[in-house]
Structure P
């Protein structure tokens, strides 16, 4: 099994394996996935955050069709802020990611007709091994004392920023600890201001991109509603 893009990892976490439907806020998922595309480019050394903008360092493709199309557009256009990028990317991104996962046999496209003419698509898991690997990495990150690798730390930060902790499907007695542990990971990685970028356990360039995108997601979602 080959690794998949961060945006695909977020989507698999955010969709129910059996019903094939999103389990939480679709807007939050779309924003998180948009940020994930940019984080993958940062992990590959293609973009960086400088003076308020995400800029292209290297226009060479990384081998992912969606990320490469974003990179090509970024290289040919004026720089944009993280907030602008999230809004530019989130429209129809989920559809593109789902189509890609269907084409590769990771999920199935179940097309159902309701009220005789309304088509509703569901995307149950076809190959559960992908999501199992993702959840395994996150479970290890939540229980281990050490900060995880860059990619898993970035995924944890995006989950928190997009308020997708319920997607971890933890029992109530473990949810509070998981939230604290995710915050620890973000701080130790330099994503949340807990340490200086020079002391971050991930590359400072990556930490800066993740931190600014996480703040942009939080700003776009607004103040959480108190129930």
Structure Q
């Protein structure tokens, strides 16, 4: 018998979706009572969800001053990308050794879909394609600890890129390719896969940093 989701889980997913899609933009105050009224819930599960989102880094809570969506600050972005590099480059290194033929075939399909999306201007679809690639790659190493850590970082990455493309023109060059990574993985080249992932993450960080500098 399938149990019903808890009210706090519903509230968490609702708030997370609004944060990731910028319906609740960076720095926006969190009105727990208004959200409770909107969802038809009491304030308790909303507060529980806010505390969980604070632990995950999506919300900042301030004693006696309420909560707000975590602002996008350059130092925090650098820390996040440093964590991504440490985790995802290691994942790519391991995946190159462990990937089955079926894994590589599925990954190629995901990357080819993203490459096709790069030819247009639908950045939201590209973000979904990109997330699917990175999550599948982490799944290839079959390590639940790595999966949990990477999933949270990749959701933060989604919010960053939606914020970037909300104020920047969409170009093929800003939707960064995964083709070099795929070639290294298919060749079983662990060092090459790690290097390709590092270059991919570094190119992403460079774009986001330049955008934030120009806006300040």
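What follows is calculated from the coordinates using simple rules that are stated; it is not laboratory data. As the structure is a computational prediction, the values presented were derived from the model and not from experiment. Cβ atoms are built from the backbone, for glycine too; each structure is taken alone.
Out of P, Q, which structure matches 1.00 when FRET efficiency 1/(1 + (r/R0)^6) of positions 57 and 153 (r between Cβ atoms, R0 = 25 Å, to 0.05) is calculated? Derived from the structure labelled Q.
Assign the value 17.3, 60, calculated as Rg and Dmax of the Cα atoms in Å, to the correct structure from P, Q. Source structure: P. Quick one: helix-only ellipticity at 222 nm (-39500 (n - 2.57) for each DSSP H run of 4 or more, over all residues; to 500) came out at -23500 when computed from one of P, Q, so which one is it? Among P, Q, the structure yielding -23500 for helix-only ellipticity at 222 nm (-39500 (n - 2.57) for each DSSP H run of 4 or more, over all residues; to 500) is Q.
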